[in-house]
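Below you'll find a set of structures to go through.
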Structure P
C-alpha cells in the first residue's frame, strides 16, 4: 500500500488517445461530412448502439401524448422525474435517494468528476478506453493517470491497478462492458477492485452503458451493488438506441451520492421534463426494448462472428470477438496507423470504422455491428476487401 509520504509511483505512459489533439467526436463528424460531400455510400460501422427504435418510440409518444398527456409528464427539477427514479430504484435495488438523474451518461461523468474531485486530485483511467473519460477531466483541470487493460479479453490486473494508485488518486474510471472492446469483467475482478478502492478510501466510476447487452440470465448485477466504493452510471443511449432522450443516471452509496446531489442542486437546472417523461414510459415497458435489441443482435452477431473467424484465418486480424455486446476491437495485422487506414476506407469504400488511436490502442479498430443484416454484411465485406487492398498497397503483401 502506498504510504501518504511516499513518492508517487511512475504511472503508465499516456496512451495514444491522450496525445490526440482532435477528439474522436470531432474526427467522426469530419469523416462523415467528407464522405457525404462526395456522395459516396455511407455504412456506419462506427456506431456503438442499436439503431434508434423509431417505431417503438412513436407508439410510446402517441400513447403518452395523444388525446391526454401522460401523468409521467411532470417536473423533474427537484429530484428528477419520479417515475424514472422509481424504475431505476427497482432495477438497482436501492432507495430512490441514492439515484441522481442526468442529461445522458456524459452529463453523469461531468457531474461526478466535479463533485468528487478537488484541485490537485488525480484520477486513474483505463486504457484502452473511451476518450471522454480523460478529456472531460482534463477540461476541468484534474490530473489524469492511466492503467492498462491487457490481453485478448482486456482484463484488469488488480495488483497492477493497486500499484498505479498514488496518494493523490481519488477516482478510478472503468467501463463494463468495456468500451471499446466489448469485453466483460468477471464478478471476482469487480469485487477485488471494489475492495481495493474501499481500502484506499477512493471511489470507482463504473460506466455500465453496455451492460444490458449481456443476455439477461448471465447479466451481472450493477457494480454499485458489489461495493460502496463503486459509482454506477448508465443511460438509455447505448442499450436502447435512445440518445435523443438524453436520459442518464448515477447510482451510488449515501456518502458520494449526497455530494453529487448537492452539486447538482447548485449548478444544474434539471433534466428535460419532456424527454425524461418519455424515458419513464420507455423504462415502464422494458420487454419491448429488450426484444428489439435482442432481435437485432440475434441477426447481426452470426454475421460478425463469421467475418471475424474469416479474418483470423486469413491473418488479417488478431484478437477475440466478445461473447456479448455490439462492438468488437480487433487488432489489424500489418496495419499500425489505423487513423490513416480508417480515413482511406471511408474515402474508397464509404464504410466508417473507429480508429484505435482514439481509444489509446493504435493498430486496432472498433467495429459496431448492431445494424440490419444487409448493412452489416455489406460493411464487413467492404472492410475485408479494404484490409487486403490497403495492406497489399502499403507493404507489398509482405505482412
Structure Q
C-alpha cells in the first residue's frame, strides 16, 4: 500500500504493530491511551494512526465514508479470498450481505446446536476424555470451529483434515503468501464441483442456501459464492478458534471465575463468553486506511494513512470498563465491539456465540475439575499468533478428574 505518513512524530518505538510478537501488548496500549486517545506508531514499516479508546474505535467503525473497508481489504485479503463482503460498498454490499446473512441469523443459528454444534463437541472430546489430560489447542479449539463450518457446508467428513489445512493457510496471508495462494487455488478447485451440484440439486446445507437465496432480484454468481466461502474460514472459523482458546485461558488462569461458572452454568456461562471476548478479543487490532486527507475527531490524517482500530484497547478502556484488566464475568457486559460495528459488522456473530457457548458448556461438563497442568502457566500465555492483530495461546496443556 502506498502511504503518506502522519505528520506527527511516532509515539512509540521498538515494535512494529503489524508484525512483532508482543506479549505485553495490553500494558503498552494502556500506557499509550493514558497519554492521549490515539497514537502514531510503526506499522509495516510506515507510520499509522492507532485508535485507543472505546469512543474513537466505535466511531471509526461506523464512519464508513472516512475509513472505508474497501480501501484496505482488496490489498490485504483480496489476492486469496477474492472480492468479499469486506471489499464491497453500496448496493453490491447490501445485496450480497442480504443473501449471505439468513443462515447466520440468531434464530437460525439455534437450529444448528443440537444436530451439529453439540454432537461435534462431544465427538472431539471423546477422543481424549478418557486420558485425563490433553493439549486443548491442538485437540479441540483449533479443530472445532473449522469442523463446524465444514459440516454446515455439507463437506465430506473424510476431507475435514485437508479443509482444516486450507483454513489455516488462508489465515496466514500475507505472512505466508505462497501457502495462502496455494490454499485458495486448491480450495476453489475442490468446492466448484460441489457448488455446481447444489445449483441443480440443492439440499439444506449452507452452500445450497447461498446458491438459492436472492435479494433485490439478484442471486449470487459462482465467484461471489466462492469468495464468501473462502472468507468463512479465516473470518469465521479461525477467529472463533482464538476466541474459544482465549476464553478458556482466562478461566483457567482465574480459578475463582471458573468455579463461579461451574456453580451455575445456566446463569454464568454466557457471561464468561462475553467477558472472554472483552478481556482478549480474537481480532485485537483491525487495519483500515484513510484514503483522503482529513481532520477527524481532532486528528490530522494525511491521505492514504494506515489506520489501526485497537479493539483490544477499546475493550479495556477504563472510561467504559472499571478495572479493565481484571477478568470478571460478573460485569454482565456484552462486548459487541469484539465483532466490529457499522455496515461491516461480523455476519457470523451469532454463530460464533453459539459455538463458544456450546463448546464451553460441554467441555466443562465432560471434563470435571478442568485445570492447567502444573508448571505450564507460562506456556499457556496469550501471544501474537498472526502478526500483532490476532492473539491467542499456542498451547493449553490441561488435566481433569477421570
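Bear in mind these aren't lab numbers, they're just calculated from the coordinates by the rules spelled out. This structure is a prediction, so every number in the text was calculated from the model and none was measured. Cβ atoms are built from the backbone, for glycine too; each structure is taken alone.
Below are the figures for this structure:
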| item | result |
| --- | --- |
| Per distance in nm of label points 7 Å out along Cα→Cβ at positions 212 and 228, the highest-valued of structures P, Q | P |
| Test item: distance in nm of label points 7 Å out along Cα→Cβ at positions 52 and 372 calculated as 2.8, pick one of P, Q | Q |
| For 18.9, 55 (Rg and Dmax of the Cα atoms in Å, for residues 268-323 alone, calculated) the corresponding structure among P, Q | P |
| Per volume of the Cα convex hull per residue in Å³, for residues 76-307 alone, the highest-valued of structures P, Q | Q |
